[in-house]
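**Q** Read through the structures below before going on.
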Structure 1
């Protein structure tokens, strides 16, 4: 298991565990989208698979909630322009949000296996920030305090 996932599990303490994603569900997602879920995110879906609001008011999504940035923001005026601002937005999937979508967290997936899957915080339709190059790196920052990843 990725060490930061175990730290995340410990930081959440007791929580209602959603149904873990199966390997078959992960593969079905990949086949449907034509994009690969990186190993660290795959491990997250298969061992934690989401959580309700935590102490930082962040909700981590399950595989069933994992949708594209465009589908997540829909026609919300605050975010609708992000599809014109964030390159390759169609490959970016939202895995968490802060305080009922004050901002959202997305990971860029790829059609080929890669060690770099950028993590972005999306603040508005034109403002976003690269905060990590992998899900595991992002979780490492998260478990060490909110100031490390906002």
Structure 2
């Protein structure tokens, strides 16, 4: 089965070669050393809606004169139907909500890489993706086969 990515985030996902980033203990994350080498660019999908989690808020109290609320997140919506061979790239929050209902085809950008420019520190890409813990030992969410 061939596999494809569909990006359901509001921005392109840029996957970088692992050799172009190093782990920086000070920021507990990855930093690009010079010009990053792009492995793949996955554009946002104009045909699909961006999944969002429902917010539930309630007033709480003031802290130092600032109103503070209690916030939790509920169901994720909209989610496209599962399609064998299709991985949907979503936000971390949307993925975790989807994983709770068995949507293990949702993945999130992982090992984000920041610019080495100290003035910027903007995210320039990622080194890969993360999947639901339930997929450990499985090759895909579409069948029960073991990972290779």
Structure 3
């Protein structure tokens, strides 16, 4: 079986854990419990082009400032990174910029990157416009989705 390591990064409270849970077809929770350590989720996918199963080892990394140095060891041998920001929080987009700098410094250069604008269904004020997210994606040459 082929496997790939994927890390999920972002500021605290942007919805990283719910994002990973949704990928596993688990229920969504509107409660917030801070992630205090890296949490691994394993996703098995059928290859769309070949007759094989691909295993994604997804690491939900804590966003708290004091825990970020520990996160760096998860970046060393990762194949892909998903940086998440909250569209209702401009500071979370600024935090995403810091995450890209850490990925550039500690992750392999051939890394596949994605930027995700989360909480678009939130009725609050969207302080991060799609243009702001798109500009960051272009700056770092990453895919963007929301």
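Read-outs: derived from the displayed coordinates by stated rules, not from any lab. The shown structure was predicted, so the numbers you read here are calculated from the model rather than taken from an experiment. Cβ atoms are built from the backbone, for glycine too; each structure is taken alone.
**Q** Taking percent of Cα pairs over 25 Å apart as the quantity of interest, name the structure among 1, 2, 3 where it is greatest.
**A** That would be structure 2.
**Q** Supply the structure label, taken from 1, 2, 3, corresponding to distance in nm of label points 7 Å out along Cα→Cβ at positions 21 and 61 with the calculated value 2.2.
**A** Of the structures listed, the value fits 3.
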